[in-house]
Every structure is written in structure tokens, then in C-alpha cells.
Structure I
Amino acid sequence: MLHIYRQITALERVSPVVVAQKRENADRFPFDKIDIVPKPALHFLRRFWFRQLRDKPWQISPGELSALTSMLKKRNARLLHIYFGQIAVHLLPLIRAWQPSIVSFHGADVIVDMHKPAYQEATRQMLDAVKLVLVRSESLRRAVVDLGGNQNKIETQRTGIPLEEFPFRERNFVAAASEWKFVQAGRLVEKKGLPVTLRAFASFQKRYPNAKLTIAGEGLLLDRLRDLARELKVEHHVSFPGFISQVQLRDLYHASHIFLHPSETGPDGNQEGIPNSMLEAMATGMPVFATQHGGIPEAIENGVSGVLVPEHSHEQLARALLDAAQDPDFLSRIARNGAEFVHKNFNLNEQARQLENVYLRLL
């Protein structure tokens, strides 16, 4: 995932080595220090035995534990940082064998299978075993405490934005009235609130017939979203370019006027931390219209550095957009305030220095 790659490659005072089961997307994520510890040939049987027969989260075998500890010793590793809580549960034998160990939670990993008592217990054991728990937002801190985490060893660690890649650009919101350009970027999954975006845009487009919406990203909802755009009769005003590069994304942001991100809690309880695409948009000077959801209010103060509406309400989102379209000074003000907040609190280099401080303190 891009935000993890950014964090790892921004480290300077420590030397990170990535441990993975396989290598993918090497062209998008170039990195030399990678050790591959593949799944054992019979891993699927072990997973089936744990999940289907015992209804418990599978954990690594003694053979996998031996391979991992041997590799860590060979690398002279001093500290183990496991990304994602549900992966740390599978690695519990390694955590107990190798200290200090850290786990970081990023969003969906606080709810994976948590309706099952065995998974809740395994997660509590993992939280007890690690030296420190890192979370992306205060809302995730509360969620981890609810899972049984000791709040005295939970710290907030933001995943920052490379600000030099998303420079600020002042928008002309007066001229925008002739052709408003909206954008939402991210995975096309339920918690992103994309149907709300389309319905709110359809209402806005009735008042401003030249308005355009770009939804950039890939995911399982693509066909459903295209069908909804046709149902709302806005298919000629909505584009779905799929996955685009960071350079293309920056150019799209600079060419657009308003960023939409009406996140909502998924059917399985899945919530956002603080969306990176939203922070990137804010850094470029785009006003953000989002929801009172997850960690979003930790980055946006309603009416000051963006606009927040309740979850699931395309009516209130449309009304907020129509009101703001009549007030270009308001849009300019929240855009500047949002960019300043991101620059102050989500600078990738500063967040990487803070993560290094965490590592060095534990050592």
C-alpha cells in the first residue's frame, strides 16, 4: 500500500528491511532490502484446519517461526514492526519469540472477524504481547481500546503526505461556476460512500449542467457505480479513469475545484482512519466535502478547513455544495485553512522522524 511504502522509504536514522511472502508491483514500489519468506506448501491445510474446523485465526507453524527468526537473526534485526492488526494475530508466535515488537492499525484491521469470540481473544493476546501499538487516528485508538488494548501503550502515528508532490495551487472559484469540476479518488469500496457522491452530484448538476465528476480508482463497485450514473442520467458527466499514477492524480487535483469523500461505516463495521487521498487533495488547495466519520473530523473542522455532513446523506451533501457554489470566498478560505492544517500536521518527513523516535526509544 502506497502510504506504507512512503513511510518505510522516508526513514533515515534506521535501516528498514521488508519481510514479505511474495514480491508484487516492483515497478511501482522499488525497494532493495526485501526478504521473501514464502508460505509453506501445506499452508492452505493449516489455514483450513484453524478457520474451518476450529473457527480460530490461523497462526504460523513452528517451521515458519523458525524460518522467520533465522532470517531476523541473519539481518541482525533489532525491532519488528508488523503492519495491520489481523496480520499480527497470525504472527503471534513470532511476537512472543522476538521483542521488541510493534503493531500498527490502519482502519479495517480493527474489525476483521471481531464478531467471533476466538478472534477477539487472539487479538487481546496479541495486544498484550506487543511492546507498543500505533494507530493512525484517535478514532482508531478508541477502537483498539475497545478490542482490549492497554491505552497506556497506544500511540498515534500519522502516515504523512509527501507535500512536495502535491503543491498548493489557488483556485478561481468565481470562474468555476461555468464548469464545476469535482473529484473523488480511492478504492471503489463501500466505505468510501461513492453512491452518495453520485447522487449528490446528480442534484448539483441539475443546477449547473456543465458540472463534471471524476471518480479515480479501482474496485469491485465499478460496474455498480456506472449503472447508478446511468440511472441518475449523469453518465455523460462522470468519468471513471481507473487507477492513475501519482503525477496524474496531482494534475487531476490541480485541474479540479472540489474534492468529495463522503465516507461511511461499512456493513461489517469497517471505518476510515484519515484518508490519504483527502489529505493530498487538501494539500493542493482543494476544499474537501466529507462526512463526520472515523478519523476525518481529526483533519477537518467543519466550516473552517472543510465541510462535514452526516453519513449516508446525499441530500445534505448536495445542499452544502449548492450553498458553497454561491460563496467563492468561503471555498477559498476553507481551502487555504485545509492546506495549512495538512502542512502542519501531516508532513511525511516529520511523521517519519517521529516514527524513528519511537523505534529508537524502544531500543
Structure II
Amino acid sequence: MSEATKILVTGGAGYIGSHLVVALAEQGFDPVILDDFSNSRPQIRDRLQRILGRELQVVAGDVNDRHTLHALFAGSDFAAVAHLAGRKAVAESARQPLSYYRANVGGTLALCEAMAEFGVRHLLFSSSATVYGESAAMPLREDAPLRATNPYGRSKLMVEQMLADLAVAQRPADKLWRIAALRYFNPVGAHPSGEIGEDPLGEPENLAPYIAQVAVGRRQRLRVFGNQYPTADGTGVRDYIHVMDLVEGHVAALRYLLSEGGAGYFVWNLGTGCGASVLEVIAAFERASGRPVPYVIDAPRPGDVASCWADPRRAQRDLGWRARRTLDEMMRDVWRWQAAHPGGLGS
């Protein structure tokens, strides 16, 4: 691979996408961002360029827009696509299922059709641990039953099934597809520079940014959804992974896809292999920030599961990748980002 290896990053202005752009550029790739800015901010371009000390190509457009995709692929020689664009909130998906199927399933279909037209056959897909649904067996391995319990999870599972079919549907004249689905667990944290972090538009759907906004006074208190789960303290347990560990896993997976090899469809969990409860996350944030985080107990959310954490050994074996950062480090980086930018990217 040359230093000019171009990678299209859909959703590259979002939380995980922006951190991936930094990781790719620092590893000698040339990332190009496609984002519709429906859940991200245009200011991210300046922040990324400040971190990297170089210009970035940023295209404002919807991955469902075939004209945008055609123009983008016609004008660039991409080696691979990292597909992170999509909608991602469990509770919102239960309220607006059609928008999730349109964005997540329809968007991936349009993207793959454009890739096929222009001969780009290496794809990293941003999947989710929600495809496993409610499982009694922990930790979750990639061969665990897939029982998504909400429209968000089902949309991710539908895309995985579509991509698996695509990877094996090879015609002799076709260049072979190499596709990987990366099943994220719960990304938290921020870039160590404090320049970029999780900055949702509107009320946060994820735990860490909500805690951080409470700590800086933007929100009065945190709502903890359920305290009667069959866990040590009654609150939900999740596998929280530092966003920098997560994107380093992407780079390792991308190198794997671009290495010599035939057609293939690969699935890897990206998690730490350890679970932490909501109350444990709150305590870690309070240690990091030195500030109390007031909270109230609310009813469980539809579609939420009690516990979920990864078995990451397949990624360790295949990719030589391992999550290295602790929960305390995650919360320190969240606090560094939020304390420096109490109003988000615009502050």
C-alpha cells in the first residue's frame, strides 16, 4: 500500500467516523469524508485538519443519493470504503423504524451498487452488538445466535445478511469482494487532544455524553433506565470500549482486507471483553471529573437488554488487535473533551 491509498469514510464527520479519519491519516492512508451532517457538525473539518496538520476532502451528501455516490466514485480511485453512515439510536428506532431501514439498509444497498459499478470491492461495515439481542451466554462470540430485539439492531442484521450474500455471489469475471462487519460494543471516550469527541445534536441517546452534559450543567440530571435487571447493582451492563481502541481495530481490519487473499466475508467483535454497569460508569466519571453526577431511576427502555459484553478473541487472533484503554481512561478523555467544549464543537 502506498501513502496515497484513498479510503472513503461514510459518516466520517460523526463521532466514530471523525476519530477513524484521524487514525487512518496517521497510518498513511488518505481518508475522504462523505457525510450528510444530519447528526454531526461542519466544524469538524477544521478540528480534524488542526489535529492532522493537513487538508481533508469532505463531501456533504447522503449515502442514499446515487448521484452523489456516482460523482464521488467517478472522481476518486478508492481502495476501500469504511461505511459508518447510518442511524444508531435504539429508542429512536422503535419510534421511527422506517427511517432506520431507509438509512441503514437502503443506504448500504445504494453504496454497494456504486462500489460494484466502479470496481471497489473492499468494504468495512459498521455493525453493532445489538444484532445479538437478548442472550443468556456471555461473553458474546461471533457465532452466537443473532436475535436483534429492536429496529436498529434488525437493520444492522439485515445489512450483515446482505453483505454476506454479496461476498459469496462471485461471478468468474468479477473482482472478488472482501467484506468485514465490525460489531461494535459501546464506544466512549475522545481523542487525547481534546479537539474532537462525542457531540450529539439534541438530547444524547448514549450514556457517556449525557453524563458529561450533566457534569457541565447543560442537563439537570441523568436518567438511569432500569435498576431491576439481573446484574450486580440492578443497572444494565455493557462492554464500553474507548473510541481510539475501536478505530485502531478498524485500521487493523482494513489492512487485513487489503492484504492478499481471495473473496471473503469476515465478522469481528470490537470490545474489551469486560462489562461495566451504568452505576460503575457514573462512578468512574465522578472520579475523572471530581464532580457529582445526580441521577434518577426511570423505567427500562423498550428493546434494551440486561447485559452485553464481547468475546474479542477472534479479532485478537486474526488482526493482532486488542483494546488497551481502561474505563477510567475513557472517562478522563470524555471529561477532557467536554470540559474544554461545554457547548460541544461550536464552543
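Some observations on this one:
- Parent structure of the calculated result 4.3, given that distance in nm of label points 7 Å out along Cα→Cβ at positions 150 and 334 is the read-out and I, II the choices: I
- Among I, II, structure where Cα Rg over 2.2 N^0.38 Å, for residues 270-317 alone as derived comes to 1.07: I
- Between structures I, II, the calculation of mean count of other Cβ atoms within 10 Å over residues 118-125 yields its largest number for II.
- Source structure (of I, II) for mean projected area of the Cα convex hull in nm², for residues 230-293 alone, computed value 6.1: II
- Looking at distance in nm of label points 7 Å out along Cα→Cβ at positions 62 and 206 for structures I, II, the greatest value goes to I.
- For 16.2 (mean projected area of the Cα convex hull in nm², calculated) the corresponding structure among I, II: II
Rule-based calculations on the coordinates, nothing more; no lab input. Please read all numbers here as calculations on a predicted model, not as lab measurements. Cβ atoms are built from the backbone, for glycine too; each structure is taken alone.
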